[in-house]
Structure 1
Amino acid sequence: MTLAKDVSLCHHYPSDMTRWQPDARGRLEQAALELYGERGFEQTTVAEIAGRAGLTERTFFRYFADKREVLFAGGNALQELLVAGVAGAPDEVTPIDAVASALEAAGGRLQERRDYARRRQAVIAANSELRERELSKLASFAAALAEALRARGVDEPAASLTAEVGIAVFRIAFERWVEATGEVDLPELIRESLDELAALAS
């Protein structure tokens with residue numbers, strides 16, 4: 001899932017924009033989402049994305065390996081945030097509380113870009129290849145969280161189980177968040193989902 005700053009609400013970009021202008025990455029993301037929504041992911045080309053953003057294909061490939069990566073490039077930053085959240089949790093907290101803290105921090109970051117997240121999710125939901133890529137990215141999050149828990153001294157299988165449960169909670173809360181109408185707080189949904197899980201286990 002990507003976290004780069006979304007700075008434009010315009011549907012089109014002037015054709016005279018040049019490569020040196022700021023936030024090329026954000027403009028490419030915005031242009032790609034517009035085109036994916038208008039024409040579909042499979043029908044959109046890199047050349048069209050670059051053209052909509054007022055940039056060249058060469059500039060596109062400076063930021064993204066291919067048109068899929070426009071949707072997934074921010075995943076590394078989100079994973080780093082999750083790992084840092086677990087590592088920075090107080091020593092005395094339980095493994096699930098350490099993961100909860102990390103998930104809420106990630107949710108707070110995503111909260112800032114709800115419109116982008118909703119449009120991105122709609123593109124992914126419409127394409128089986130992208131859905132598989134999304135699941136793979138979530139699996140990598142779980143693996144990274146498990147490693148962070150092991151670094152805190154959590155043994156197996158507790159580390160992997162806690163990480164997997166945490167990412168499942170995150171996924172469900174995220175889906176509720178993007179589908180909800182009105183103002184909804186993602187960290188709050190994460191906490192509610194964890195509380196519901198705890199109630200089932202008690």
Structure 2
Amino acid sequence: MKRLVLVHGLGVSGRYFDPLVRELAEFEILRPDLRRHVTVEDQARALGEVIDGAPVLGNSLGCQVIAELASHGPGIVGRAIFVGPTVDRRHRSWLDQAGRLLLDSTRERPSLTAIVVSDYLFANPLRVARTARSALHDALERKVPALEEPLLVVRGEGDPLCPQDWAEEIARRAPRGRLEVVPGAAHAVHHSHPQALGKLVRSFLQESG
């Protein structure tokens with residue numbers, strides 16, 4: 001059975017990946033909980049202890065964690081999938097990101113909102129804020145070139161946290177990157193459109209070279 005490591009976003013647990021996990025039933029799925037580690041760098045080190053060469057899929061902050069791990073040296077990260085990568089380098093402010101997050105919440109399924117609120121409270125809001133500060137200062141665009149293996153960037157058509165031009169830039173900066181857009185989805189494509197994302201994941205991981 002093929003393995004796939006899922007890397008969660010800011011403050012949320014891996015349970016928001018449940019719809020995608022059900023869709024990818026043929027995979028052995030690992031969902032490490034990295035929330036006890038505050039910074040992007042510390043989360044990347046923790047991810048490095050479990051990734052073991054498996055392909056990896058990250059959402060939002062999870063993309064930053066994967067890219068940080070890749071920057072530690074060649075061959076650490078294999079094929080990678082970024083779903084709604086953050087943080088857009090032109091919008092690195094608390095106010096801007098908060099506004100975009102609020103807008104995104106109006107476009108997501110209510111089931112996701114319930115998970116996010118409960119997970120934020122469980123993870124400790126102060127710790128989440130400290131992790132958010134680390135993410136805001138993290139330059140994803142400078143680390144993506146370290147991803148030597150193919151990178152698939154997936155953006156929801158209505159994702160305000162990952163605008164089209166930012167997604168295109170991330171795919172372009174990767175040595176072997178490309179972009180796919182999922183119509184009708186927002187930031188959490190894995191939760192709202194698991195079938196569409198599952199199809200992209202299968203196709204991407206079955207490719208050779």
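Just so it is clear, none of the values below were taken in a lab; they were calculated from the coordinates. Everything numeric here is computed off the predicted structure, so don't read it as measured data. Cβ atoms are built from the backbone, for glycine too; each structure is taken alone.
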Could you figure out which one of 1, 2 the value -22000 for helix-only ellipticity at 222 nm (-39500 (n - 2.57) for each DSSP H run of 4 or more, over all residues; to 500) was computed from? 1
Structure with the greatest value (metric mean count of other Cβ atoms within 10 Å over residues 58-65, set 1, 2): 2
Of the structures labelled 1, 2, which one yields 12.3 when mean projected area of the Cα convex hull in nm² is computed from its coordinates? 1
Of structures 1, 2, which gives 21 when relative contact order in percent (Cα under 8 Å, 6 or more apart) is computed from the coordinates? 1
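Given that distance in nm of label points 7 Å out along Cα→Cβ at positions 74 and 122, derived from a single structure, equals 1.6, which label among 1, 2 identifies that structure?
1
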